[in-house]
Structure P
Amino acid sequence: MPFRRAAIAAASTTGLCALALTAAAPVAQAVTAGGGTSPTLWVSSATVTGGNGQSCAEPGFNTVQAAVTAAPVGATVKVCGGTYIEQVEITKSLTLTGTNGTVTLALPASPKDSTACASYPNSSQYEVDVCGHISVTLSHLVIHAAWPSGTCNDDIDAVFVSGGATLDFAHAAITAAGAVPLNGCQGGIGVLVSNGQAKISDVDVSGYQKDGIAIKNVGASATISNVTVTGAGPTSMIAQNGIEIAEGAWGSVSGSTVSGNECDHPSCGPDSLNQTQSGGFLFYDAAPGSSVSHTTARGNDMGVYFAGASASQTGVSITSDTLKNNRYEDVCLDQGKSKITGSVMRGGNVAFQVIQYKDQTSGININVAASHDTIGPADVDAVQIYSDENAADVHGSVTISYSSINGSIANNSPAGAPVKLFVSHIS
C-alpha cells in the first residue's frame, strides 16, 4: 500500500528488560453472601503494616506484581490509590482493579524485559503484559508507559495481549505509550492485541507514539466501544493512527471518537497515492466482517481508511459514522469490497475518496457501495476517484445511491482500467 507503512526517522536504541518480583504476603479471603470465599488481595503503595490484607489501611502487598504473583487463579487484586513504578506481567486468570483514589501504573526509569510473556511472538517491553490461555479483567487504572527520550524499539507498548488471552479492559486511561517526547520510531501502542481477544470499553487513550489501539494478526480480535483516542496533533515526528485493525485481525468499533492524528513530516501530505498520512480508523487487510459504526473521526489526516485482502468478502462496513473536518480525506477506500451507509463525510480536501494504483493486488478489484450518506462539501472534491493512471491498474466500481452530494465529483481513472462510477437517486 502506498502510504500506510512508512517508517519515519529512527532514534537511538535502548536495552530490553525482566520484571523484579516482590516477596508475597498472605492472601486474604473475603466472605461472600453465600458463605463461600472469594480470594481478594489488597495493594497499597504505603508501607505494609502487618495487617491482615483486607483493606487499603491494612494491605498485604505494596507492589502490584507481588500481589499478582501470589494470587490464586480467579482472585481479585484491589490496588489502592497511588502511583506504582513497576511493570506488571499477568499469566493467570484474575481481576485487577483500582480502588480508593486514582491508581497509576508507570514504568521504572530503566524498563526491563518481560519474562514468561517474552516467549510469545511480537513481545518485548510493555507496562502490562497479559499472555497465555487466561481471562483477565483490568479496570479503574491509569497506565503511563513513558519510555525515556530517544528510546527506539518497535515493541514498546502500554498493554500487550497474546498467547490466546482474553482481556476485558474498561473504565481506564492510557496517558503514555512509547518514547517521551515522540520520535520517528514505529513502536508505542496504547493497547496491542497480537494473539487473543479483547473487549475494550470506556477507555481514554492518549500520549501514544504510533497507534492508540492496534488489533493485529490472524487470531486477534476485539470489540471496542465508547473509547476516546487522541493523537498528538500535527507532528513532524511520526504518522500516528488512532485505531488500527490489521493483518487478518477482526475488529468491531462503535460509539467511539478518534482525533488528532496528523503528520507534518516532509514525507507526509495531502497526496494519498504518493505521501504518507495518519489515520483515525485504519482497516488494513482486516478480517471479513470488521466494522466501524456510530463513531466520530475528526482532525485526522484521514478519517477512515480501508484496504482489503479479498475480492469477494466485505472487508469492512462503515455505518452511521460522523467523519468531518479530517484535513485530507474523510474516507479513503482502497482495494477490496467495502460498504458505507448512513454516514456523514464533510470538510477537509476530499470527503469521499477511492484510490487506484499499480501496486494494488492483481485480482482484487475496487468494489465500493455507498448509500444513504451525506457527502460534502469539501475544499477540493466531494467525491473523488484518484488514480495513478497506470496501464496495470485493476478495474473497479463505485456505486453511490440515495445520498446527498454537495460539491464536485472527479474521476481520473484511465479508459483502459476504469473505476466505473454509478450515481443514482442523489439529492
Structure Q
Amino acid sequence: MEKRRVVVTGMGAVTPLGNGIEAFWKGIRSGACGIRPITRYDTSNQKVKLAAQAEVDPKAHLSGSEVRNMDRFALYALVAGREALKDSGLPAKDVDPDRCGTMVSSGIGGLPAIVREQERGLERGFDRVSPFFIPMSIANMAAGRLAIESGFTGYCSCVVTACASGANALGDAMRMIRHGYADVMLCGGAESTVIPLAVGGFTAMRALHEGSDPNRASIPFDAARSGFVLGEGAGILILEEYGHARRRGARIYAELSGYGATCDAYHITAPEPAGRGAARAMQLALSDAGLSPLDLGYINAHGTSTELNDKTETAAVKAVFGEGYRRIPVSSTKSMTGHMLGAAGGIEAIVCVLALREGFVPATINYCEPDPECDLDVVPNVGRRAELIHVMSNSLGFGGHNASLIFSNTGE
C-alpha cells in the first residue's frame, strides 16, 4: 500500500524561553538559557533550587470558571494548541471534523491538582475536594480540551511513555494519517510539574542537578554534568496529509517522513548501557523515511545532562553512524529549555522543523568540559548555518521507551 505523505502545517509553543513560536525560536537561535531560580514555591527546605519554568497567565486565556477547573499542563496545551490551529488556518469550512483527530501527551498529567486536592481533603474531608479534581488530573485531558477547542471529532488519545510521550504522540499521529484513518491530527505534548513533590521525587532518585548556577545546570554531554533541570511547557503541531494540505492552500513547513519506536526492556529508569534500543529506534526511523545515515544533516538529541543518558545516546549514535559519527551535528536544546518531560518531544520537533526552514543548527549552550565518552559534534555554545534536508529528533523515556522522528524539507 502506498504511504500517504504527512506534513506539518501549524505549530504552537509555551516554553521557558517565551511563549509563541516567534519568541521561542528567537531564544533558541540566540542561545538563551531558560533556567532560573524557582519562584513558584519556597525552595529553602529542598536541595534543588533551579528549574525552567513556563509562565502563562490563566486569566488571559480562560474564563473565571475555567481558571478553577484546569490544571497547568492542560492550560499550556490549550494555549499552544490555539496558536497551532491559528497558524494552520484550521478548522476550515471544507474540512471534515470526523477526519480530524487529536493526540496530545503528558508524561505525568495533573500532578499539581492531585497534590492540591490531597491537601484539601486532609483539611476539609475528602468528600469536599473539587468536583473537577478527576478531570483536572487525568493525563488525557489536554487532548480532550483541544478536541473541544478545535471541534475535531475523530480519533482522540493520549500516549503516556514518560519523556518519550510527545514524540510518540507525533509518530502515532503520523501513522493515523499515513494509513488513512485521518487527514489532520492536532498533536504534541504538555507538562507542568515544577512543584515540591515532583522536584523532590526526581531529587530522591538523584536525577536532578542541585547547583545554583543556571549556566552550569543543564549541560548535556559536558564532563561536569550532574543531572537534568526540570522544565515545563507545551509543544503542539498540526500534522496533515500532503494532498489535503495542498488542496486547501495551507503553508507547509516540513514533512514528517520517518518514525521509529522501541523499548529497551531493561530497567525502569536506566537506559540499556550499549544504547541498542535507542539505536534501533533511529534505524527504524531512517528505514521508514527511506534514508541512510548519510542523508541526515542534524540530530536533536534527547541529551538530558545525566551521566547515563548522554553516554548511552552517544553510543547509540555511534552504532548507527559508524566511523562517520563525528560528521553529524548532535546538539541538545535541553541546555536551554531544561527537560520538559512529556512536552519535550513536541517542543524538540518544532526545533527540528524550524532548523530545516531556516538552515540553522541550534547549539548546546554552556558547554565547557569535553567528555571522552560523549565525543560527538555537540555544536558547542554557538549555533551554525547549514543546508539541511533531513533532520532527526530523539526522545528516550523511563521504562526504556525510545522514539525517533525524521523531518524533511519539502522545498515548499
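Each reported figure results from applying straightforward, stated rules to the coordinates on display, with no laboratory input. Just so you know, these numbers come straight off a predicted model, no measurement behind them. Cβ atoms are built from the backbone, for glycine too; each structure is taken alone.
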Quick check on the output: 8 is relative contact order in percent (Cα under 8 Å, 6 or more apart), derived from one of P, Q. Which one produced it? P
Structure from which 56, 52, 34 was derived, Cα extents along the principal axes in Å, for residues 77-316 alone, options P, Q: Q
Out of P, Q, choose the structure whose coordinates give helix-only ellipticity at 222 nm (-39500 (n - 2.57) for each DSSP H run of 4 or more, over all residues; to 500) equal to -500 when calculated. P
Out of P, Q, choose the structure whose coordinates give semi-axes √(5λ) of the Cα gyration tensor in Å equal to 29, 28, 18 when calculated. Q
Rank structures P, Q by mean count of other Cβ atoms within 10 Å over residues 165-172 and report only the one at the top, that is, the highest. Q
Given structures P, Q, which gives the highest value for distance in nm of label points 7 Å out along Cα→Cβ at positions 229 and 397? P
